[in-house]
Structures are given as C-alpha cells and as structure tokens.
1. Where does the value -20000 come from, among P, Q, when helix-only ellipticity at 222 nm (-39500 (n - 2.57) for each DSSP H run of 4 or more, over all residues; to 500) is the thing being computed?
2. Among the shown structures P, Q, from which was the value 2.7 of mean projected area of the Cα convex hull in nm², for residues 53-92 alone calculated?
3. Suppose relative contact order in percent (Cα under 8 Å, 6 or more apart) works out to 36; of P, Q, which structure was it derived from?
4. Here distance in nm of label points 7 Å out along Cα→Cβ at positions 13 and 61 was calculated and came to 3.0; which of the structures P, Q was it taken from?
5. Of structures P, Q, which gives 2.6 when distance in nm of label points 7 Å out along Cα→Cβ at positions 45 and 85 is computed from the coordinates?
6. For which of P, Q does Kirkwood radius over Cα pairs in Å, calculated from the coordinates, equal 14.9?
7. Say we calculate distance in nm of label points 7 Å out along Cα→Cβ at positions 29 and 101 for every structure; which of P, Q gives the highest result?
Structure P
Amino acid sequence: MENKDYVKIRISCSRKENWKKVCTEKKISLTSLIINSVESRILDDERKRVLKFIEKQDNVFVKIETNINQVARIVNAQKFIAKKELDDFLDKLSEIIILKERQNKIFENIYTLLSK
C-alpha cells in the first residue's frame, strides 16, 4: 500500500467554494478533482457518463440486430423476398456495418482515455 501525504495549497475562499460546488455537481471529491485535473485524467463523473453512453450504444445495436433477425424469420417463413426489399435490406446492413466500425473506433479512443 502506498503511503499518503498531504499537499497544502493556498487559494482564496471563494475559489475553494467554487471548486467544492463543481465537485458537488459532478459528485466527486475535491481530491479527485485536483488529482485528475493535474494528471490530465478523465474525471470520475465523466467516466460514468462515458460508460453509460457505451451501454446505450450497445442497446441500440441490440435492437437493430433483433430487427434483422425478425426480417430473416419473415423471409424464411415466406421463402421469398422481393428484389427491392432485399436491396433496401442490404443497404441498411451496409450502413450498420459502417456505423459499427465508427462506433468501435470511438470506443477505442474512449478506452484509451479511460485507461489514463
């Protein structure tokens, strides 16, 4: 376990109150605010928002995948799909692939930030 030490800094009372207000809004400690700011790390509240965003994105793609499966079931049951419907469906699949690739790149950047 790492030994802990204290760092004393002098700031105006009004600045300290502003910092504490920021901490209250972000639901983080003053220590966390200072350390993460000095070390250019992502703040805990931002980390939580990012993780919530990732979870939301994942839910969106789960819904899309469910819709794809429903279309596949209908086609399998009917044993037929019109050319136009098939082309539209394939266009949507291509668009989803592009969006998923973009999302994955964004996630890689996010994970890099979170690991700091």
Structure Q
Amino acid sequence: MSAVLWQRTEGAGLALGGLLIAALAAPGWGVLLWLAILLAPDLAMLGYLAGPRAGAALYNLVHLYALPFLLAAAGVALGLTGLIAGGGLWLAHIGIDRALGYGLKLPSGFRDTHLGRIGRES
C-alpha cells in the first residue's frame, strides 16, 4: 500500500474516532449543530483571499490534528463536554478531509497538497 493510501486510511480512522468522541461527549446536540461544527474548519479557506501563501498557512494551521486533540484535552481537564465534543468533531473533519485526499496545502495553490493534486485538470 502506498504512503498516501496509508495516510488516507489513517484519516478515515481518525474521522470515526472523532465522531465517536463527539457522540459520547454530547449525544444531545442537534444535527444542524454537528454539521456546522464539522464544516467550520473550512472557513479557513477564506485565507486564500490574502493569497496562496497566507491561505495555505491558515488552512494548514486549522487542519492540524494537534489542535482538536488539545481542545478535547482542555475539555477533559476543565470538565466541559462541549469542548470535548467540539474537538472530536474538528478531528472528524480533518480525518474526513484526509480520507478523501484533501491534504495539507502547499503555498503554490489550493489544489496542491501533501497527498497530491486535487480537483479536475483544466
């Protein structure tokens, strides 16, 4: 199996784990709130309005596995299940992205990622 396929498989596993964390921490949240939190990290694409280098930096910062883990850990330390669930959903978002082949961005453009080029060729 190629390294890219391994990373995509890892992403799928982390997505499932993140969803499980969120479900266990905040089972009463509505579907719309779950979807909003799941999609929120993609707001980092707005960084591309400042150019590809700034866009890639902001997108990559928001799509690091470490940040949702830290948010969930803060939730455990503070006894705040909302932070735990939010971290789980954020982790799930990143995992879903990786599983679908949307990797960390290169400064050359949004379609250039560490997992290869995304989108259709023009």
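1. Working: P: -27000; Q: -20000.
Here the read-out was taken from Q.
2. Derived from Q, not from the others.
3. Numbers: P: 27; Q: 36.
Label of the originating structure: Q.
4. Working: P: 5.3; Q: 3.0.
Answer for the origin of the read-out: Q.
5. Working: P: 5.0; Q: 2.6.
For distance in nm of label points 7 Å out along Cα→Cβ at positions 45 and 85, the value 2.6 is produced by structure Q.
6. Numbers: P: 18.7; Q: 14.9.
Structure of origin is Q.
7. Numbers: P: 4.5; Q: 2.9.
The maximum falls on structure P.
Every read-out reported here was derived from the displayed coordinates using simple, explicitly stated rules and does not represent laboratory data. For clarity, every value in this text was computed on a predicted model and none was experimentally measured. Cβ atoms are built from the backbone, for glycine too; each structure is taken alone.
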